[in-house]
Structure 1
Amino acid sequence: MSDIYYLGGSPCAGKSTIAEKISERYGFQYYKVDDFLAEFIASGGELGDKWLKHISEMSLDQFWLRDPVTLNEEALFTYEKLFPDFVRALEKLDKNTPVITEGAAFLPGLVNKLGVDKAHYVCMVPSKEFQIHHFKKRLPVWINDYLSSCSDKEKAFDNWMERDVLFASTVLKQAEEIGYSTLIVDGSVSVEESFQFVVNTFGL
């Protein structure tokens with residue numbers, strides 16, 4: 001697994017953008033965890049995991065109209081449960097080509113237990129202001145599409161945002177305690193500068 005490079009952190013930090021640029025510029029395979037998250041949750045539930053079955057069957061009201069602290073704790077717990085699936089998926093990729101993979105699921109503590117070198121992991125999180133600003137640009141889409149079945153769409157969105165703020169704080173603290181490189185995205189630097197920070201950390 002030495003040729004796998006990880007971008008962890010929290011949503012709205014630009015992980016996908018950076019990973020795509022690395023893939024294009026260096027010819028890396030790109031594995032985006034979020035593209036497979038629902039599949040892994042569903043398959044885990046079908047295989048008898050009671051927690052994964054429970055969350056796969058929750059309505060949006062049951063899921064999002066709850067305390068953000070609980071939502072954050074559950075997100076961490078869910079990623080921990082699914083982490084072995086992500087590892088197995090990465091192991092199936094072409095071993096002759098380096099991999100760039102990204103997703104909030106790559107919690108610093110779990111990646112560290114896997115033995116990932118500090119030159120192969122960067123934790124990217126947005127500042128609260130940056131996160132809210134950019135998610136609000138998508139607000140009509142989220143309300144009219146994903147959150148359409150919620151009885152209180154605005155409350156669900158607020159809980160979602162606060163959950164992500166708590167999640168960012170949690171993973172940032174983990175990464176700092178371990179000694180992984182961190183990048184707080186607040187709009188003060190360009191995407192290219194963030195890209196160069198990651199590339200330099202990875203030694204590419």
Structure 2
Amino acid sequence: MTLAFQPSLFDESGAEPRLQPLDSAVRRITLDHGAWVDLRPAWMLNSDVLFERLAQRVPWKADKREMYERIVDVPRLVSWFGPEALLPDPVLSRAKGDLNRYYRPRREQGFATAGLCFYRTGDDSVAWHGDRVGRTIDRDTMVAILSVGEPRILSLRSRERGQTRRFPLGHGDLIVMGGSCQRTHEHAVLKTKKAVGPRISVQFRPIWPE
């Protein structure tokens with residue numbers, strides 16, 4: 001797979017990807033109804049190396065879904081790694097461990113799985129939604145997203161008020177959506193006609209007992 005993207009100006013040439021501390025660098029935004037968002041820009045340094053590895057090595061697949069009584073292609077590539085699966089790069093295992101140490105979730109809320117989405121161009125997207133892990137339960141939860149490659153806008157809006165916030169995420173940025181966010185808010189990566197490069201997002205989620 002041949003991809004052209006704008007590398008980060010802050011990456012060290014040829015250096016391995018590494019994680020910076022969370023601690024005081026995380027900025028929390030309080031939302032309505034007990035929802036919140038944490039932001040940690042440039043959590044991963046030298047993230048372009050990870051982007052290239054994931055783009056080339058992950059077993060990407062193109063999903064399909066039923067829409068308006070016909071089967072259509074999902075406009076992005078996806079891959080999923082369960083709680084016992086070996087993640088596609090050691091730095092992602094360290095990322096999951098750092099998130100669990102920092103947030104210290106209860107056992108049933110620990111970050112356990114990793115879902116990957118590959119947005120190749122501005123035509124790739126994901127529609128407004130709340131993650132199933134949150135909206136099918138009546139408890140708070142967390143979803144952490146690490147973005148590598150060129151930035152794309154993650155849009156977030158309240159289900160009640162419709163107010164939209166926009167977060168450009170890429171080159172190792174981290175966003176964590178917590179509290180009631182998956183039930184009371186929706187998020188999306190919308191299509192754009194602007195010239196944008198490829199981006200991969202890694203979503204760390206818990207597994208709730210049935």
Structure 3
Amino acid sequence: MSGLLVDAIYLLRHGETVSGQCYIGHLDVALSDLGRKQMEVSTAGMDGWDVIVTSPLIRCAEFSRQLAQRLNIPVVTETDIREIGFGVWEGLDAKTIQARYPEQYRVFLNDPEENSPPGGESLLIFQQRVLTAWRSLQQQYAGQKILLVAHGGTIRILLQEIYSMLWAEVFAISVAHGCIICIEQDSNNPGNTLPYQYLNQSA
């Protein structure tokens with residue numbers, strides 16, 4: 001388990017997007033009306049964060065700016081916490097991908113660590129860039145409470161790092177649209193990290 005330098009990190013996944021159930025890694029698509037509502041409900045009545053750190057993609061950044069303005073706290077854009085890139089699969093749903101790329105899709109599902117989408121980003125490179133950004137953020141905001149608004153893949157990478165998880169454990173974690181996962185330092189045992197908690201009912 002990796003100790004925290006920040007006091008707490010709250011991981012908020014963006015809500016549903018207008019693209020529906022498609023692969024949208026680097027594709028920049030907006031939230032749907034439901035997606036905006038999911039994020040509004042998740043954060044309603046919450047505050048106490050020192051800073052909001054957001055992915056640059058509009059499904060995260062637009063809501064983050066609005067929330068930061070409402071709470072009167074700074075918002076910082078961190079490019080390297082954006083979602084993994086899915087290459088030629090961007091914007092396609094699973095049924096279409098399976099029909100066009102049956103073998104590549106099969107091996108990707110069976111072993112995504114070793115099999116990237118055509119033209120996509122490898123899981124290892126994605127992991128490395130997210131963790132490089134995370135280490136920098138921890139140094140910059142040590143002792144503070146961060147709301148990090150990002151993507152399902154990004155959130156799983158951070159959970160894997162903090163709790164020393166295996167890939168199989170990481171992929172089994174529920175990260176629903178609009179969910180918030182809180183990770184805090186153990187105030188009674190400095191250097192220890194408490195188990196993560198879901199703070200809403202959408203997870």
> Where does the value -18500 come from, among 1, 2, 3, when helix-only ellipticity at 222 nm (-39500 (n - 2.57) for each DSSP H run of 4 or more, over all residues; to 500) is the thing being computed?
Replying inline: 1
> When you work out mean count of other Cβ atoms within 10 Å over residues 81-88 for each of the structures 1, 2, 3, which one comes out largest?
Replying inline: 3
>> If Rg/Rh (Cα atoms, Kirkwood Rh), for residues 105-160 alone computes to 1.18, which of 1, 2, 3 did it come from?
In response: 1
>> Tell me which structure, out of 1, 2, 3, gives 0.6 once distance in nm of label points 7 Å out along Cα→Cβ at positions 145 and 177 is calculated.
In response: 2
> For which of the structures 1, 2, 3 does the calculation of distance in nm of label points 7 Å out along Cα→Cβ at positions 49 and 73 return 2.0?
Replying inline: 1
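Where a number appears in this text, it was derived from the coordinates with a stated rule and is not lab data. Here the structure is a predicted model, which is why all the values come from computation and not from measurement. Cβ atoms are built from the backbone, for glycine too; each structure is taken alone.
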